[in-house]
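The structures come next, written out as structure tokens.
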Structure I
Amino acid sequence: MTPTIKNKQEWLSRLDAFIRAEMPCEKNSLAAAANYHFKNPGKSFRAQLALSTGAALSLEDRENLNWAAACELLHNASLIHDDISDASDYRRGQKSVCAQFGNDMALCLGDWMVAKSFELAARHPIHGSKLVALLAQSMQDTCSGQTADIHRKRLSTERSWQHIARNKTAPLLIAPVLGAAIIAGRDSNSQALVHIIDLCGLAYQGLNDIDDIIPSSHRSADLWGRKPNLVVSLFAERVSHSDEFTHWYHSGDCSRVAQWQKRIASSEVILLAHQQVESWLAEANRANQLQTPPLRTVVNQLIQTVTPKTNTLANQGYIA
């Protein structure tokens, strides 16, 4: 039966119980860190994608939960590793695993989650090898995007931003849907499916980048850390005084982050960024009309999830 809003919480509760049952036993030195991390499991967005797709394609409950847990664990491993890389002290409203237990423990827990994710995928009696290969490719692509993010301290062009965003965001959105389709034997049109979800990944990252810049009352982590950001790339390429900004950006000086963030937040590039997001979502909607009905419904839910919940985008760019 396809999960509805009414039983969505039941699915997530069952998933939480499933993941906890797979966690390291209490005698394992990783147990405390694992339990701490999942004390607040977050939105479980990728798991929800897997569950919705699996239910729409009539997967058995057990294999549906198994695949959703594999995807969610791989995503959480990437978060734990990201926090080590970024020296982030907080995750989901509490101290990050690396801040609470140290980098060594966090690294080991992230590695353990990657291994457990592959193990869960390998349990499928028919498609185990294809599912493991899908997760492995997703992790490789994500690592490539993350590496490009880490080493790029210079301004990204809009084109290079798209390349980085595709690798960082899309793979772990594609895997939940494509894996469920593989299990159901409905992956014959996988290239088109990947293209649609790739567009959703760009929109998802683009909206995150906009939220990093506005409102300017909070400090932009991307400007401070010189991280690729769609809005910043557009500002550098399309605003007349961009030479001054580019010089400051490459200088490494962080004393004027608030000043530049306010100028960017009150400029026309916020609207341009929203328009770019809307164009990706419009293209995804058009391509999705060619999908078969079960997958079309699931992907439409994904598109709606990443679609901004306001129709007044034109006004948002001028609220600094």
Structure II
Amino acid sequence: MAPPGRIVAGFLAPHPPHLVYAENPPQNEAVAQGGWEVLRAGYAQVRQRLAQVDYDTLVVHSPHWKTVTGHHLLAAPHFRSLSVDPIFPNLFRYHYDLSVDVELARAIAAEGQDAGLVTQLMENPDFRVDYGTITSCHLVNPEWDKPIVAISSNRANFYFSNEVGQAEMLALGVATRRAIERTGRRAVLLASNSLSHRHFTVEPELPEDMSAEHPYNNNQYQWDMRVLELMRAGQCRQLLEIMPDFIEQAVSECKDGSLTWLLGALGVPDYPATVHAYGTVIGTGNAVVQWDPPAAATGAGT
């Protein structure tokens, strides 16, 4: 009998397409002169860490696959197309070619349904994968040599309240962990979202001009620092308690639920996270953060 699976690492892995653009990978048509080096260095540290970890699958929750009814998961074996960022088509025109861990996707959907959630499998191979999923997965694993599972962002926070949405995402996180354990996967989880998210409406003539890059305002910056302090201190229960205020006061992309999903899957960590990098992209606050759960930790707090 195969040993039970587990989450071997979880990351806050923000998805600004600028970070892919700045690295000039062959998949992306636009050409850059660098930029956003601190965040890119943080992702380089993540790649170095994961090169030493035995894992099977990347599981990513993205704010940019928005679904009104339920939680959707990619569930065709293969997806290949061109992803164009609707806001920054000048920066991100990325030719992706990815594989999906269909067995795990189906298991997450089933565990979610058992928990009373609405889930749906996306089995159309012509479905265009969102750029948040692609960007986070590329920055963590640019070789694309691991299958992924991609999960949509349900709109519960937007149609009901931040508190309702948070409860929904915590339940989805628990269902994700149970599916990983049941299928025997060693999984890495990616919460693909920024922290503060009010951004500039006009970009400089040269997008990678770092002399124009700074937090949108001090209030957002201070909120981001408070959140990172709680992560470093292993105080994720307190982070969840202030999350509704953080979402409202800093216009945080956490409203889309990716970070709450991750914390739920990790059992709401009470151990310190490693903050690899913090930086702004068009004024938004972005942090690359890692949790390394002890073998039994992901079952705690659920």
Relative contact order in percent (Cα under 8 Å, 6 or more apart) from the coordinates reads 17; which among I, II: I
Which entry (I, II) yields the derived value 0.92 for Cα Rg over 2.2 N^0.38 Å: II
Read-out distance in nm of label points 7 Å out along Cα→Cβ at positions 27 and 251, computed value 2.9, structure in I, II: II
Computed 24, 12, 6 for semi-axes √(5λ) of the Cα gyration tensor in Å, for residues 155-194 alone - originating structure among I, II: II
With distance in nm of label points 7 Å out along Cα→Cβ at positions 99 and 227 derived as 1.4, matching label from I, II: I
Origin of the derived value -23500 (helix-only ellipticity at 222 nm (-39500 (n - 2.57) for each DSSP H run of 4 or more, over all residues; to 500); candidates I, II): I
Computed 23.1 for mean count of other Cβ atoms within 10 Å over residues 51-58 - originating structure among I, II: I
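No value in this document is a laboratory result; all are computed from the given coordinates. Values in this document were obtained by computation on a predicted structure and should not be read as measured data. Cβ atoms are built from the backbone, for glycine too; each structure is taken alone.
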